[in-house]
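Visitor: What follows is a set of structures to go through.
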Structure I
Amino acid sequence: MSQDQLRIGILSDDFYPHSGGVSRSIEQQIDHLVALGHEVTLFAPQWELEPPTNCRWVALPQWRLPGTPSYLCSLAAHPALARRLVEEHDLDVVHSQNERGSLYLGAMMARAAGIPQVHTFHSNYVGTHHTNTVSSGFNSLTYLPLTPRLLGLAGGRPDVAVRLPLTPAAHEDSVHARRDWRNLARISAGVDAFTSPAGYMIDCIVDAAPGLAGRGHVVPSGINPLFAAATRRRDPADRRIRIVTCSRLGSEKRVDVLVRAFAELDRPDAELVIIGTGPAEAGLRRLAEAIPGDRVRFLGRLDTAEVAAQMADADIYVLASYHFDTQGMVLAEAAAAGAPILYCDERLQVGVSPQNSLLTGPSPAELAAGLATLADDPERRRRMSQASREASLRFTGETMARAYVAVYRQAIDRVNGRSSTPDGVATAPPHPRSPQRPRSASRSRPAG
């Protein structure tokens, strides 16, 4: 093994690889880290696991109530399992991807092996207060304050002072928002580096803990090449205005707002195509029944290639979520497929620009006005489509992988005492590297 090659352990609580944007991001991360010559081991729940073919993997036990979605699944985390995993897999860094079992198991593994833990915040908990008031409020008062404590018990090493954030942007979403950001900063203080696809996430966390400024990194998720390869399949004679959206059908994605906007648009030559499944689907179908002409179609869950094809066929791609998504990975995917984009969240920056997208307000009326503007201007849509293809070239999987490698190396230097915080004070004592261990020959044995 060359000195430039890293041994990376990626931990996820989500079903791999098709449960949502987090898993799609991890899939691209693995593909391109391996292509760059690094050795990757995926640690994921055994439930619905489709093992990757290009890297090592371990199917882990999970905590999950039957029938619940992937975001309620959690890896089982306990010290004996962590010790066994680091004995069987010689790693340079562990990268946890959710604030559930993977966060704690990653901390236990990092402490047992004397290596750094990098963590990615894919979810904006503060944004859930708009659409899930009761459950998100309960989360703010219970699990989020508990998570940093559990991380500390698991081996996290908090070493930075944390406060309530000061900027107005950090508390505009909810009465709980400032406390939420403080708790996310406490989590960040317990790991050696943290990332998010969203700049505003990093900014609000650092606002709550200025000493973390050197440890936070914005790393947009890479896009599957299938989206850039997708071409328009529609018959040129088809003059319908096809409006497409793709997401988990949950209240936080506000697909109901899009359906209401489509009803307000009231154009017989337009159709709305909804891709995805989720708990809000039954209510969305009832809402769509009031729109005449069977002009709302639900396609359910599709594979990546078919999602890309549907986006390439879109006249307008719409994301109606507001102050919830971090990157909004579907925006960059839609851009890669050449779709003009309509969205309403000014915080989102990846895959959108004034040339390829139209930003509106979040209400049904404002979204409907935006739809009408684009529906009435086919030449503008043509220019936006071309600009989308060009904008997406910046968000490749290789770009994401190289950014993560830089984060990993910085975290390794930090743990080995070769780097410091912005104030010049060393943040962690040196840790001797674990001795070289024989690698496990099995790539598919479930871990108990």
Structure II
Amino acid sequence: MKIAVMGTGYVGLVSGVCLAAKGHDVTCFDVSQKIVDRVNGGCPHIYEKGLEPLLVSVLAEGRFRVTLASVEALHGCGIIIIAVGTPSVDGRIDLHQVESACLLIGCYLRHATQVCSVIVKSTVVPGTTDTAVRSWLEKESGRKVGDFGLGMNPEFLREGEAVMDFMEPDRIVLGCETEDTWRALQKLYAPWCCDKIRVNSRTAEMIKYANNAILATQISMVNELANIATAIGGIDIYEVMTGVHADKRWSPILPNGERIKPGILSYLLPGCGFGGSCFPKDIQALHTKARDMGVEPRLLSSVLDINNEQPRQVMNILRRAVGTLRGQHVLVLGLAFKQDTDDVRESPSREIINDLVNDDVDVKAHDPMAIATARRSWPELMVEYVDDWESQVEWADIVIVITRGTEYLKLQMPPLQSKLRGRTIFDARHIFSKTDFPGSNYLSIGSGPIGGCRAADK
């Protein structure tokens, strides 16, 4: 099929490249000539594991290209996917980019000679596709839904694993407003063998929000339990969660006696809070939508409140263990909200660094991918970014590991392990255990990892 994808962000570029890799002819659209030139040169403007070699491959095969947004470039497309950003503004999603895409698409539909389906992949609150998007398209095109197809196809891409998630999905949700849309989406996803769930567009939109809301609730619930356990004292929250995980409803027991350890368990471990481009924005948007509809979302309010406060648990524990932090040297390892990405949106690292600086602490920070992004996004933070973190371990009085990363595993190995003697290490993601650092003051939200299962980086 000939496909157009409006937007080249994490969702748009990954979707376009992966669809091309499955044999479709794909054109991605952007408003920046700089991005167009860079991506057409085989260099993604975002970091995503496995994306660059796949991009180079589909460019060489002539199945993928990026161009400036224009009506002419849409000619002949059977499906147009809207994958532009929907940032949060005062707790609501901003639809300006979606509206702009719809106006361009509407101009094309006005004179289109073949039936074309418009598919929203941007995350929008339930009731957006069949109201606002439909209205913009119909008004600009002078046509009605039925003359063109309309649908909603939510994404479930985890940053750092987005290419794999797109190429090997656990399910594909197909929200359809017309039969033409259903047939077009069946053709689009014919190369994939997985559960394909047909619903209307509102249900498709709600599935995405429900999925993220439930996962975020699990995270905040366990974080609250960890905070209660810490306050009571004498409780190892990881032993608590080992007992919870052993419930066969979480970890089914096979006939041979072996247990299944599903990935969902990684959301049932404590940490310093969830971040990124999805969970905080999506929970807040659903919270606002519920209030608009006259529903008081008490549980969602609590999820947001707990998560907003969770990064401060790092400081609370540090102050109790170390006393005054004024004048201390602190090395922060990890700036992105999770590993294998350069995305610092809603990262707990920002709040932790800000609290340290406010306590007159001298802070240096490292991340394998996100230093440049952090500099641009957090210009107000008084922090020194370092490329060689290993050389700073002896400088530091306290080392805080915030983002999981394979290179930070070096901390538990000689000679860095010996350099940490007498120092404090705060393991905010439970990568290590106390026994990994003999002679060091090991701190965590909990007291060590559960064998075979690590806390998710949210």
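Visitor: Check the numbers for distance in nm of label points 7 Å out along Cα→Cβ at positions 78 and 350 across I, II and tell me which is largest.
Guide: Values: I: 3.6; II: 4.2.
Max of distance in nm of label points 7 Å out along Cα→Cβ at positions 78 and 350: II.
Visitor: Among the shown structures I, II, from which was the value 6.7 of distance in nm of label points 7 Å out along Cα→Cβ at positions 142 and 398 calculated?
Guide: Values: I: 4.8; II: 6.7.
Corresponding structure: II.
Visitor: When relative contact order in percent (Cα under 8 Å, 6 or more apart) is calculated, the result is 12; to which of the structures I, II does this value belong? Kindly include the intermediate steps, with their values, before the conclusion.
Guide: Working: I: 16; II: 12.
It traces back to II.
Visitor: For distance in nm of label points 7 Å out along Cα→Cβ at positions 22 and 174, the calculated result is 1.0, so let me know which of I, II that is. Could you put the intermediate results ahead of the total?
Guide: Numbers: I: 1.6; II: 1.0.
Here the read-out was taken from II.
Visitor: Now, a different point. When Cα Rg over 2.2 N^0.38 Å is calculated, the result is 0.99; to which of the structures I, II does this value belong? Let's see the in-between values first.
Guide: Details: I: 0.99; II: 1.05.
Clearly, the read-out refers to I.
Visitor: Using the calculated result 44, 28, 27 for Cα extents along the principal axes in Å, for residues 54-133 alone, pick out the matching structure from I, II. Let's see the in-between values first.
Guide: Details: I: 44, 28, 27; II: 43, 33, 19.
Of the options listed, only I reproduces it.
Laboratory data are not the source of any read-out in this text; all were calculated from the coordinates shown. These numbers were taken from a predicted model, which means no experiment stands behind them. Cβ atoms are built from the backbone, for glycine too; each structure is taken alone.
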